[in-house]
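For reference, the structures are reproduced in the following blocks.
Read-outs throughout are calculated quantities, based only on the coordinates presented, and are distinct from any laboratory measurement. Keep in mind that this is a model prediction, so the values were computed, not measured. Cβ atoms are built from the backbone, for glycine too; each structure is taken alone.
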Structure P
Amino acid sequence: MISSIEKIDVIEAFRDMCTKKYSKDIYPLSSENKDDRLTTFNRNIISDFLFYEFGDTPAKQVSSLMKTPRLLKMTLRKTLRAWKALHGEIDFNDLIVTNVLRYGAPEAFEFILEHFREIRQLERDGVVKNRDQRKKDLKSKWDNALSNVTWDKSASENLVSFLFPSWSESGGSNREAVVQGVRIAEPTDYWQRLNIEDLSNVEVLDQEILSALKKWKSNQSDTSYRNNTLPWSLINNKSCVAKIAQFAHVFLDGYNIRDLSQSLFGIILEKDAQAASEKNHEAFAALWRLSLSITIDQKEHEGWILKEIKKAFCISIQFANDLYYYWKHHNQESAKSSRPPKDLRDNIVQYAKDRFSGNTKELIKILDPNHVYSLYHFSFFFSSEEEGGRGFIPNDWIWLANVMIDAAEQNPKLLVPQIVNFLMRNDRVVGEHNHQVETKFANSLFQDRFAEVMNIISIESDYTHLEKSDQDRISFAKNYAKNWMHENNEQEN
């Protein structure tokens, strides 16, 4: 009989042989974590007795299920065949543990095949309703499925927990460590990849992305992914966005993430000009989420995003708004619990005031006719304390009111939809909007130029390019302006 420690020695040697065979592959786990994850145990152990006393390590459980040299040999042979197809595209330890279950505990493997989606779903603690009851029901199905087995049921259950940490009693997880593990369902379903053992229909390989990230960090101008730079790949190949987000942490730190984001922003602004918007680019949100988890110093982040917003203000106010809305926080804790720093907001407002006061051409240049709330969001919405402002004070925004009116005299079709937002209060009722004009608020903002605003709004223009709700609001404001002008003209006469 082969001893337990000898089995583990064989597995370790086999693992080393498999990884060295494809030495050019990039592994997202560190060498230490990759090697120790499965076979960690005290190398001072000198007997099988002490080994079994050591505790419930994955090594012990694998040894328990690989009862004979023949079974172990078959399992390793099947693993080697699969690794030839999947090397670098799945976690090796998950592959071999799955095969240990497949051949040493077939009923356990069949149970996973049938219920792996439900097991994965247990990870969504706090999201899945009745999680404890669902887990209890699954455990009952497990007991029924394995009621008559002769192999070590406890060992198999622990190895299921090795693959799917939510299956353990503690519900613990090694999510950060095993990014190619079978517990991962998106953007790649590694459980299905393992069982299919075929990469012919895989659009984006893990090794392509890992190599691209490594090359980009070394040289940001390098055509690191399919003859494109990494930022252009994020724009042109949507299928690689989620994969880059999956592996970014392997090579990139918080500063690298912001360098990559900065390049992306520049491409978006160059490509889309006035129509630049986060909604048109999946990579924008993917990199933003990464920035919150791979952080830099708060002050450095504020300085960086302020520069990026200033660049955007030269091309697209909508994109500048998107940058502030998403990127004003430097980490997840700040985004969840803290209000944005007022200094950042104050600096942005001052920059806009200096740039656009009396400069109608610059304001017209950065407006997109399809985004009618851009100026309202920039001034009113982001002035709330929750968004980092000090509250909207009309006197502080008279400069914007004046430049909007002057710009509207040159291009009423573009500016009227923007101005209308400062007049209207929209009370939503069932199935429709109850439009009202906030005369007091509008007068406090537009002051002695209110009559000019009424005159500009009354000008007929075609707004069929806008959504129906926006058309209705503009139509309501236009009728109000016409009536206001008629009444005031009668009073003058």
Structure Q
Amino acid sequence: MDNTAALNGVLEKLQNLQLAATSFSTQIGNAVEQLQTVSPEAATRVISPGMDLVDILANTPPETVIVCQPGVYNASLRLFPHNSPNSRIIRLQTPPVLGRINPAAQQLAHFRSQSNLPAIDVQGGRYLLQGLQASSVNKFGTLVQVGNPIATSAALQPEGIYFDRCFLTGDPILGQKRGMGIHGKGVALDGCVILEIRGQGQDTQGIYCNNSPGELLIVDSTIEATGENVLFGGDRCLTPDLVPTDITILNSLMRKPAVWGAELAKWDLKNLLEFKTGKQVRIAGCILDGNWPDAQTGYAVLFTTKNQYGDNPWTDVSDVVMESNIIRNVSSAFNISGYDSAGFVSARMTGMVLRNNLAIVDRFLFGGDGRFLQVGNGTDGLIVENNTAITNGSSCVTAYASGSVNPYKSMPNAAFRRNLFVHNAYGFKSDAGIGNPTLTKYFPGVDFVQNVLAGGLAKNYPVGNDFPTVAAFQAAFVDWAAGNYRLIPGGPWEGRGADFLDLPVG
């Protein structure tokens, strides 16, 4: 049953893919350099609220930097194709200070849509936008849109869009459908803030991507939404065979503020991060904070291949690495489905790595299942290693297969290595039973070694794992009662669980 070499080969392949996940970094780097090296002598045109934006953009050479005075522009900023090989720069008059944007400390150039159109609508390639704010009077609209969600060819979408410290905000009273819709290629968000994306009776997203070829980067950004903070897929894609590819999310915060929990009758809550389509994905150094049952069952992160309406059989979620993240204040952590559970044809998920994550799950505070992982429907090549999972559900990992329509009943080439789990009543559970029966039925040939399952029974699991009492498990941490889940140096499980040196701080 030992297929460690094969599993390591899968892991190496995924690591190589992640090197390609930032293949457009040179393009973005050139754009940043262009933004930072604009000389004081460069041609500029200063605009202020009340000016005719359509006329200005149509009659200003693309090499001219558009400098926006702070204030509220009660109009949409519509950006069409231009003929310059360089990026067209539109920036705040006084660039934001280094670091993440602080809208409370500096007034921005605030574009406020007066209709159902986006406040910033990017339909042409090569734009650099810095220090801009977007909002709308229409709660059903999208604040910023890049590209066309119903385009039938990737060649029709804009390419090379860079958002530097921009601020998107919905109305905290009326709500907002969507912060940003990304359908272009080579789009980067750096130090952006998206707040107050809330919805009642509608699905909302902080960032939504469905019809993009990919090459997307989200870094050092904060994203709030009641529905999905970040969502890939979930609608009909009209570009044949398109799957967003090369997606990187780094050092960002995805959260649902705890105060929203008192407003469940008003807002529809779903999850923090969801991929229904997407390949060559890396999520690292992020904090995912706050998720509980409402419009869904309370899982914070979903990787679920989903051909939403049955007419996109190429839909695929594969080659994903999620590592060195903190997931906290949630009712359950991960929900993974390797094939469309509704029975529509899709690709089979291959290559899913959950590594070096800290998950703090509490069903007593937040409801739900209290699990680290729910996984099923044939995921091939699931690797779960060096995670620390603090859970209080009846099981820490649950496996399943959905009905007769699912052609994939088991999940081969799986590995669970060096994880710290609280076993609770059922540990690894399925319809087959606890422990070995579940592993045999759903994870044939699984590499299951050096895991710690506190409170479990060794007889129910493969050899090479540890089963301390819950009290002994808790004593191995620096301060379990205070929520400090670092292992005491030199303790019995050093080298297992998450490496806190690689986890985000605050």
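As an exercise: Rg and Dmax of the Cα atoms in Å, for residues 238-413 alone, calculated from one structure in P, Q, equals 16.6, 54. Which structure is it? The structure behind it is P. The value 42, 23, 21 for semi-axes √(5λ) of the Cα gyration tensor in Å was derived from one model only; which of P, Q is it? Working through the options, I get structure Q. The greatest value of distance in nm of label points 7 Å out along Cα→Cβ at positions 270 and 286 among structures P, Q is that of P. Consider the structures P, Q: one of them gives -19000 for helix-only ellipticity at 222 nm (-39500 (n - 2.57) for each DSSP H run of 4 or more, over all residues; to 500) as calculated from the coordinates. Say which. It was calculated from structure P. One of P, Q was used to compute distance in nm of label points 7 Å out along Cα→Cβ at positions 110 and 438, and the answer was 5.1. Which one was it? Structure Q accounts for this read-out. Please compute distance in nm of label points 7 Å out along Cα→Cβ at positions 102 and 454 for structures P, Q and give me the label with the greatest value. Sorting by distance in nm of label points 7 Å out along Cα→Cβ at positions 102 and 454 in descending order puts P first.
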